[in-house]
Every structure is written in C-alpha cells, then in structure tokens.
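**Student:** Before anything else, here is the set of structures, which you'll find just below.
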Structure 1
Amino acid sequence: MPVTEARAPDLARDPWATLRGLTHARIGLGRAGDALAGADVRALQAAHAQARRAVHATLDPARLALGAPFIAVRSRAPDRGVFVRRPDLGRRLAAPDAERLPCAPCDVLFVIADGLSALAAARQAPGVLEAARAALPGWSIGPVIVAHNARVALGDEIGERIGARCVVMMIGERPGLSAADSLSLYLTWDPKVGRMDSERNCISNIHAHGGMDHDEAAFRLGWLLRGARALGRSGISLKDDSMSARLPPAAP
C-alpha cells in the first residue's frame, strides 16, 4: 500500500478557525464517524474533572502567603457537602466566629473566600489584593478576612460587624469547562445583613487563561470604590465607566 505524505490542515478552508482563536468555547469540534473525536472527548472529561475538584477543594490559608495577620472565619455550613447543598448556610457566619470578630472601622475590608473554587482564591486573590492596596492611597484598609464555605452575602455580616464602609468579597467563581480558577470581586457599600444582589457591583473572570489580570482588576475595583464613596451606595446606581478614564481627551 503506497505511503501518502501527511499534509498540514488547510486552515483557510476551516470556517471555525478564526472563531476558535477568540474564545475558549468548544465550537466546530471534529468528528469520528457519528461521535466526537476522541481527543475532544478526553479534553472535555478532564475539564469536567478539574471543575468538580475545584468545587470540593478546601482553602488552605497558608497557600495565600499573605505575609500579615489575618482572621479566619467560617459560615454556618460545616463542610463542603453541606455548603453545596445549602447556599443559605454559606451566607451567615458561624456563631462563634461572629462573636469574636473585632470592631475595627475602616474604609474598605477585603474578604478572601473560597466560594465555589478555593483554587481561584489561592491563585488569584493575593495578587489582586496587593494590586488593590496600591491602587487605594489614603484609604484605611481593615484586617484581611479568610472565609471558609462562604457565599457572597457572607461579606455583608462580616463588614457590618467590623464596621467597614465597604466590603470586597474576593471569591472563587463557579468553575466552568474552560477555567476552574476564576475569581470574582463583589463590592458592597455599607454592608449589612439583608443586602440584595442589586446593591453590589461585580468584577468577574479574573484568571490567567485569557481572563482579566490582577492589575486590571485592581484598577476597575479602585474606580468603582471611588464611585461608590462619591454616591454613598453601590449596585445598579453605580456603572463601571472605568475604561473612559483611560481614553485620551477629545480634540478641541
């Protein structure tokens, strides 16, 4: 049987080639008969396994290498299994931790929370925190809180008890099939138990797989914090126009 010369794929004839370069979504996958190609199936299975591991992983504060004292707290969810099944328990502090939080009024309080991806908190939060501190000259920053089995609203109770004007939850996002270590920042001005999601601002997709980098996240956070301070509130009243701050002035 004659040996034929292997040829590189003709990308010019692949209508999906350009789009694949713009997204991590699985589009235009190859086929093997009536099924997806084996390589694509294995890649999907690996991504799914990584996402499941991220959801059930626990946050090790030692991996954060914060270099300064922090306060560790837990929600009312006793373990990851209960946390996943009972979101309501992840929104309130365990009673012992609620009682021992100090009253330490400050302009902004940062909470590093595992959320649905402790991996995201460990990989992204320290870098974002460092960049955010540098972007907030003149702001008083409270003690760093590390929260286990935490949902976004847990920051409301933490911020209220400490006396923060604003709380920033740095929390692991629900893993997808393209990034299992993506972080979100949720900003809530005047935090208190019972705040609604419409009273928060969110910066999402902070990760190293084509997502937002730490410096960009800190820049946007600083812009939103200054806007929230000027308005006296956050949420739907506060729009992220941070990109306009980078545009050159219009020509006269």
Structure 2
Amino acid sequence: MWIRSTMAYRASFAMTTFANFAVTALDFVGILLMFSRVKVLGGWPLPEVAFLYGLSSVAFGFADLAIGSMERLGRRVRDGTLDTLLVRPAPVLAQVAADRFALRRLGRIMQGALVLGYALTAVDIHWTPLKALLMPVMVLSGAGIFCAVFVAGAAFQFVAQDASEVQNAFTYGGATLLQYPPTVFGRELVRGVTFLLPLAFVTWLPAAYVLGRPMPLGLPHWVAFAPPLVAVACLALSGVAWRAGLRSYRSTGN
C-alpha cells in the first residue's frame, strides 16, 4: 500500500530519493575533507576507508529499508495506536516494519554502492574465491545484524516509550562508527562493538581479512567468516526481546 502511495507521485518520489542520496553523501564528503589534509586515517588510506564506508552504508541501507520504521514504535505505544495492529491477523512485527514504508531509502543504498564500487576499483586486493564469496556474505550478514539492532531497540521502547533517539544512537550511530577504521577508536570501544554489541562483524573484521590487514584486537582470521552466525544469534536474541516487550504491553486505557 505504501509503495503504491509513493509511486502515485513519481516526480516527488524521484526528488525525495535524490534528497536521501544527497544527504547521506555528505557523510562521505566529510571523509573526503579529512583526506584533503591527511594521506591516511588511522593508518588506512582513502580507498580502504571508502571500502568500509560503502559496506557499512549498503548493509545498513538494506536494514533501514526493510524495518527502519521500527523507530516509530514508541509513538504507537504512547498514543495506544498499537492496539490496532494487535487485532489484525498478521504478525505485529511485520506490521510495524511495513508502517509508512519509505522507498526513498533506496537513495542510501545507491550512494553506498557507488562508494563501494569506487573502493573496489581503487583498492589493490589479492582476490581469492573465499574473499569473493565473503563480499555478499558481509552485506547480507551486516543487514541482518542491523535488523537485529532495530528490533531490539523497538523492544526497548515498550518499556521506555520515548527512546527512539536511544535506538538511533545504536542504529544510525553504529553505521557511522563502522565507516571509519577501528584504529582511530580506543581499544575499549572496539572491544565493546565486538563482544557486547557485535557491530564489528558488519565491516571491521571481514573487511580486514579482505584487505589483508591485521585483525582488530589480534583476533584469529577465522572470525572474518563468523558474520552469518553472529547475525543469526543477534536476530534470535532480538526476537526474544521483542516477544518479551510485546507481552509487557498494557495499552493506554481509555
């Protein structure tokens, strides 16, 4: 329904998609401005940072396109309109994710894909079958991990009710964090996004293997192939959190 509504005004759709493309491109413009003053950032040259940026943007873009509307759950909890979804014969999670589905978010994916394409042509990678296979796995697993963060954040809103900005700190903020090399951050932060909130499995760890760089925190190289398992584990845990949050929902009364 939302796609048909969007495509009813195609010129408006094209303009909003381009606006989304342009706004997200400003993040990469900021990186380009940094490299206008330095040759490397944390020991990483521009093409390799662009590789991280492109992977993070595309993976997050797919998750944002699929279930980015989860951040509106807190508003539905506060005003009681979640009750409408509870009486429909469809999963509540699917309904919340599809609510106001924004096809314009394709602009973020397109912009990230262009930067990733530039990086792949500019970086000197010694390609092997494993590295080639790891590329689509990184994107899909990264999208799954971000989806899990979206769902877990939405589950938290059942309790907090007004925590969309807290959720954004881990979704949009996490995507921005992964656009930069791990060497520019403190060791404790890198440990936190590896072992507590495993965002490092979206880009840092598999990208280090593809680029032939040392693994962050001195981890073994086999962890570069762990993103699918991490994504499945994160999705399972976020599903448990979602069910717990939904059971705790008490509506607003009358």
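Computed from the coordinates by the stated procedures, all read-outs in this text should not be read as laboratory data. All values derive from a computational prediction rather than experimental measurement.
**Student:** Using the calculated result -22000 for helix-only ellipticity at 222 nm (-39500 (n - 2.57) for each DSSP H run of 4 or more, over all residues; to 500), pick out the matching structure from 1, 2.
**Tutor:** 2
**Student:** Here's something else I'd like to know. If relative contact order in percent (Cα under 8 Å, 6 or more apart) computes to 18, which of 1, 2 did it come from?
**Tutor:** On the way: 1: 18; 2: 28.
Of the options listed, only 1 reproduces it.
**Student:** Please state which of the structures 1, 2 yields 7, 27, 30, 17, 11, 6, 2, 1, 0 when P(r) over Cα pairs in 10 Å bins from 0, in percent is computed from it.
**Tutor:** It must be structure 1, since only it matches.
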